[in-house]
Structure P
Amino acid sequence: MSSKKAVILGYDCVSSLGTDLETQWQRAVAGESGIAKLTRFPIPPGFPVHVAGEVADIDVRPYPFLQPREMAHWTSPIFKYALLVVYRALERSGLAITKDIAPRVAITFSSAVGGLDAILHADRMLIAENKLPHPFANPNSCINMVGGKVSIFTGATGPICSTITACATGITSLIIGEMMLERGIADVVIAGAVDFPLVEPIVAGFATMNGAYRPKEGQPDESPEKTSRPFSINRRGFVVSEGAGCIILASAEFAKAHRLKPKFTMAGWGMTSDASHSVSPNLTTVQRCMEETIARAELQPKDLDAVNAHATSTKVGDKVEADALHNIFGKKLPPVSGNKSQLGHAMGASSAIETILAMEGMLRDTLLPTINYIPDPAIDIDCVAEGARKLTQEFVLKNSFGFGGCNSCVILHRII
């Protein structure tokens, strides 16, 4: 292994399935859904979206850095949950960021949506009460401030970068982090993403662009847990969700020197741009992203044990991803898990959370299911529809594709 190869020291996440990793894993293995009725704001008559994947509130008492006085100015939930997962991921990694190593610790932890809820609230107060915005309204809404707060919280003073690539943000943060390690400008990277996009105009906007799930016109509402259904013939768009995931990267050299014991490496990665439609994926460049990831890992398609799919539940997106996989793997396509069937779509944070679930599955020799699946004759795919499946996995391909044609993929390698 190259001394600069990116190894994964630790990780943590929150999602609609829970706020601690073990609960999320157990619920996922059981085939449960984190999707329920939308409660983040009052739903007015005619509002098109009624379901969401909401993250439960947390008990902040064990965490001094999350006490009300400390967080008073940081009203957007992205900051609370970002700091929580970063703290717990560092704990799991066994790494303490001391003054000696701080200049070599980089941050690529980011967000696709950021704290737009804070600026929306300020706008409403300005219109309704002619009340000027809180001094921290703009900082709350600055996407790069997420990484900034992580830097302040951890004391990391290495390079800092906001890796905003829409729904691929979490994976892109890993890729940019790996580049920093490979170039020798950092020894450790705090990567990942956070998004809490359940804000009225954002949710409604996803619906009007025919992205977010809503029932057929004239049909009654479906049970919320049935609404996210990747690769299924009756898929009707993604369910907007919340979440955060942090992954701690380091060079293999650093990990060895500090007697840390990583369980995974980033074996390969790829990034492409569609250069076509703003939201509809391009088969050619999506496929090339996967192919370049496999090639950079110096593997063959037959070497991969499973795929953790982007799989948002959109008509076009799921078909393009499935077609690209078939073009690469042919009749030897490995099983494909669609975690958004259980989590919903937490925007840029989704790919970080799903990467963490994929790694947990590799450690536990288990593939998570794709729930709510009804076969689509146009998509011939084994998506683990029967429930969680026992399978030993050494290499797993993780896909993520974002609006604007931002494609990012990684291959995870279990090394223990």
Structure Q
Amino acid sequence: MIEQLLRCFKGYILVELQGNALERLLNRLSNLDISLWDIKRIKNGFRFKMLARDYHRLRPLIKYRKCTVRIVKKYGWPFIHYRAQRRRAFLVGVLAFLIILKTVSLFLWKIEIVGNELIPISEIEQLIYNSGIQRGMFLKKLNLLELEHYIVVENNEISWVNATLQGTKLKIEIVEKDLIDETDLTDVIASKSGVIIDMIVMKGKPLVKKGDTVSAGQVLIKAANKYEVYAEPDFEGNLPPYLPPADEEPEPALGIVHARVWYEGYGEAECTVTQELYTGQRERILKLKIGPQIIQISGPKIIAFEHYKVEKDVKSISLWRNITLPIEIIKEDYLETAIYSERRSRDTAVFLAQEQALSSVLNSMASGAIIIQAKYYIIEDGMMENNIVRVKVILEVEENIALPLARQ
């Protein structure tokens, strides 16, 4: 690494040498302590790199030989400095331009709002301005978390907001609430299959009763007017003394229906577990990437760990928005790991499989559900021989299965 930096500081060139008996010439250069590297054979000759200061020593050696030499490319600080001296005014202009770009990138210039369908953009922009954010302000003064909270609190039609900075642009992503107008509701249907335990009908006409078995999607309470609700004869066939008008508009159904619902879950666990754990030892390699060329600045060239994981962090140098320099700083952390094997008892494996099976069911249960009974079954299918214990769980749950149905 140090040798590469010294070569860049001194300056080096890429040379093409073509002709006859070039191997002897290369040996002669080596005997004269002229350093050559990256030697590659090309058509009728060789291509290699050498220090720029040694080039004048090469010319006399080929003067009386049937060969030609030419410089393909120049590298290093001396050549950059020479070009800079010839283009001083241009570099000053570039430097001034970069300073202006850097200064401009410190301010907010654009606000983009996406995700809104029903809420006007002007309404969201007004909320942003009311929170104290305006175009032309310092980016450091932006508090994105406060902005997100402010928009959600001030507008009850918005359920989620994500504010991000992209250069000098503030991007606001919103998700609107899926509000259902009560006038669009009709019947109450069953969200899941089960056996009805109890039901409370607030509006509408019930089509099922306690003890009935219902399936998902079945209508439980029908939207009806008061005439349909009360025009049911009693056990003796008598109607109420007063009935509401039969031509009233039907009311949306509303009610609570508690039912016994069954869930089935599956889980498995291994009896022998192999884990890769960190030992705490690490090696860090720091690299500098300039264009296609990668230069290692620090760290070992060979990782001595037998097992390891790599955490890579790449940082590019950005001037403004989408303008980035072809320079990257690469940090690689090599974390040593060790392989450990743990043998579990059958009871432990069964317990872990039961937990996994139960978790898979709980994620699909409705909030407020009450577990009545849980039954576990070990699946005996020979998988134990393959180091796996499999378990099935059946939960009996009481929950509200009433689901308002919106008019299509």
Structure R
Amino acid sequence: MWTPKWKKQAMELVKNGRKFVHYKKDLLKPDRLAEIESRLSDLKSAIAAKNIPQTEAASKQLRAVCEHALPYEKPQGAFEENLEVLFVAVVIALGLRAYYLQPFRIPTGSMQPTLNGIIGTPLAKEQWPSLPTRIAEKILRGRTYVHVVNDQDRHIAFDPKGRPAIVDAQWLRFFSRSQIFFTDSKPLRLPAPSSQAYQIGLADAVRAAIREGGLIKKGTVLCEGTVDSGDLVLVNKFSYHFRKPNRGEVFVFDTLGIRGIHDRSGEQADGAHYIKRLCGVPGDTISIQPPYLMVNGKIAKEPGIERVMKAEGPYAINPRGYLLADPAEAHRGDQILTQYLTKPGSSLTLSANTAPGLREYAALGDNSPNSLDSRFWGTVKEYNLVGPALFSLWPVTTGHWGFIR
């Protein structure tokens, strides 16, 4: 409080000079380092002697030495600065994706009406709206208008089981696409997954090709209509490290080791992620008495599950609630697949008293008539869990934007 101004400033300069030495010691040459230490010693001696003119002179010398102690570095330009900011942003985004939040695209309609999957709707090109309207729909609801015409005669390839060689693929690991393979030309990419491509014209084109011995004629319309993007949701990958999964929440899991999924989907299931409603936790015994889901012999009370059972409001698209597994789904050619919850009285008990990572959960889709889930392929192991679905990011006009319940 009573220290003179000149002394305060000089002592602050000594403190800053010492910091400069500590921070830049690895970059300073020995002669420069020795000179700075000498100027610091001179300044401290002048302060101790209360010699104001000598203190001012020593202060100027110390500043000059520090300012010229390091080689001149050209300041960053706008490009370098922006590139550095972009790099930091990418690193942060990758860190968030790896440990905290991961975007996930809903691929199918198994969670409707809670979340939308990719939807294909036939629509003749003559009925398409104007270009500005199509652009607005693309931005706001993720709707793409598709018109694909075969530009040359091609013979479609068939797999060993006699099925057309049409497989799903991903472009840039994010956009869902499909490919048709031919015997006499390169594969043809379609701007929609195979099931949606079938919905908007591919099924008719394939049937016509089969009648022609596999020939898809030039000018054949392969796809014509709209493809609505599945909801883009954020998955909270952090939550399950600190709490147990809750019955009734929407969650994401991977397919690693779930034999029933791989038997039905083959290589397409490798590394895939599914999204369902968590309808059973370790220790539960679940069964279905249409339209009710029974947990430990009682009707489930969780709000998300109740909405499916009551079939009110938007859930009225499925007035039947929860259904038993369709026995026909057990047949894959000559193979008979194991199924669960196929008849009244059948139940599924989820292991609780087992090694960590092997505890079991049940996953059911809200769109029960159109969902391959635990009724068909059994339980989800604890090590498969990714996290609860947190927030629907896009599209913004489907009524799903916001936190997921």
Across P, Q, R, distance in nm of label points 7 Å out along Cα→Cβ at positions 265 and 361 reaches its greatest value in structure P
Working back from 1.2 (distance in nm of label points 7 Å out along Cα→Cβ at positions 17 and 369, computed), options P, Q, R, answer is structure P
The value 32.9, 107 for Rg and Dmax of the Cα atoms in Å, derived from one of P, Q, R, belongs to structure R
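A short reminder: the numbers here are calculations on the coordinates, not readings from a lab. Keep in mind it's a predicted model, so treat the numbers as computed, not measured. Cβ atoms are built from the backbone, for glycine too; each structure is taken alone.
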